[in-house]
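Each value in this text was obtained by applying a stated rule to the coordinates, not by laboratory testing. Small disclaimer: the values here were computed from a predicted structure and weren't measured. Cβ atoms are built from the backbone, for glycine too; each structure is taken alone.
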Structure P
Amino acid sequence: MDFFEVVNRRFSARKYLQKSMDKHLLDTILETVTKAPSAGNLKAYKILALNNKEIKSELAKAAFNQNFIFEAPVVLVFCALPEISSAVYGKRGAELYSIQDATIAASYAQLAATAVGLATCWVGAFDEDLVKKILGLVNERPIVLMPIGFAAENKISKKNYIKNK
């Protein structure tokens, strides 16, 4: 699949089939993420791949009851690692670059998932402190929750909001 086809096929899936994912697919996605650029190539992010039903249920609650998070076979949690960036870039590294690193990694994961026939949804609406507590995070800052699996819905058409001048 060419890049533009991947971009056009990507959509935010909020319904997932109860079908397990082959580990190879997840490994392919995570390997692709390692190619993502990051500030100073520090890779100041961490990715948690979660398939535990109880944890996914708690994450769905922490995301203001977005239950499709629980329904996906796997949830990727992208966390910024501010201490890594701040060691090189100071306050700007902690407050911006590490967050950018995590979001760029999440973008690569979304596109890689689409390329291998899976669906995702970028979830940024969640109680950050509650997610940290659920996952036992201390120095990591959760930035994106990303359910991933086989879509149980059709692609929702996107409107083109960019007008050529």
Structure Q
Amino acid sequence: MNYGNIKYCDVADGTGVRTSVFVSGCRNRCEDCFNSATWDFSYGKVFDKGVEDEVIESLAPDYIAGLTVLGGEPFEPENQSGVLSLVKRAKERFPDKSVWIFSGFTYEELLSGSRAATDTAKQILEVCDVLVDGRFEKDKRNLMLKFRGSENQRIIDLKATLSSGEVVLMKEFV
């Protein structure tokens, strides 16, 4: 897996101050994507054990609320094992910090009916706390929305969703 960027004090991609990892590779290719450079799977640098260690260590300060993984597309099959390793390590080391993940796939597509629907994708969803889902849709762009670019995208409470069996949106962002 490659990454296009890592932001160590990000406030745009989830609640609080976060470390955000932008993985490379995306076949969704949404029109007017804010990060189209990361569509290429070879863009950026290799996300190896040393980089993963740096990301995990960056979560240690009390003022860091958690980790965000976005892209590119974290749920492209080529990225899933690297993403799973990262989010599992983050949750094991810092269980009280939140893990957010963004995807152009909907929650339902991640469970079945898409190239991203794998056992690894399900494991990622079980580890993460919040999923921002859905492709960016240019005609539904809304710059007033928190943590998403178009009105079709949802901010999903994964723990509540997994326990209830129905999609539960984060109340503060509805």
If Cα Rg over 2.2 N^0.38 Å is computed and equals 1.04, the structure in P, Q: P
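When mean count of other Cβ atoms within 10 Å over residues 23-30 is calculated, the result is 20.5; to which of the structures P, Q does this value belong? Working shown, then result.
Details: P: 15.8; Q: 20.5.
This value belongs to structure Q.
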Given 4, 14, 18, 19, 18, 16, 8, 2 for P(r) over Cα pairs in 5 Å bins from 0, in percent, for residues 15-70 alone, calculated: source structure among P, Q: P
For mean count of other Cβ atoms within 10 Å over residues 111-118 computed as 14.5, the structure of P, Q it came from: Q
Structure responsible for -8000, with helix-only ellipticity at 222 nm (-39500 (n - 2.57) for each DSSP H run of 4 or more, over all residues; to 500) calculated and labels P, Q on offer: Q
Top of P, Q by mean count of other Cβ atoms within 10 Å over residues 39-46, largest first: P
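Where does the value 22.5 come from, among P, Q, when mean count of other Cβ atoms within 10 Å over residues 127-134 is the thing being computed?
Numbers: P: 15.5; Q: 22.5.
Among P, Q, the structure yielding 22.5 for mean count of other Cβ atoms within 10 Å over residues 127-134 is Q.
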At a computed 34 (relative contact order in percent (Cα under 8 Å, 6 or more apart)), which of P, Q: P
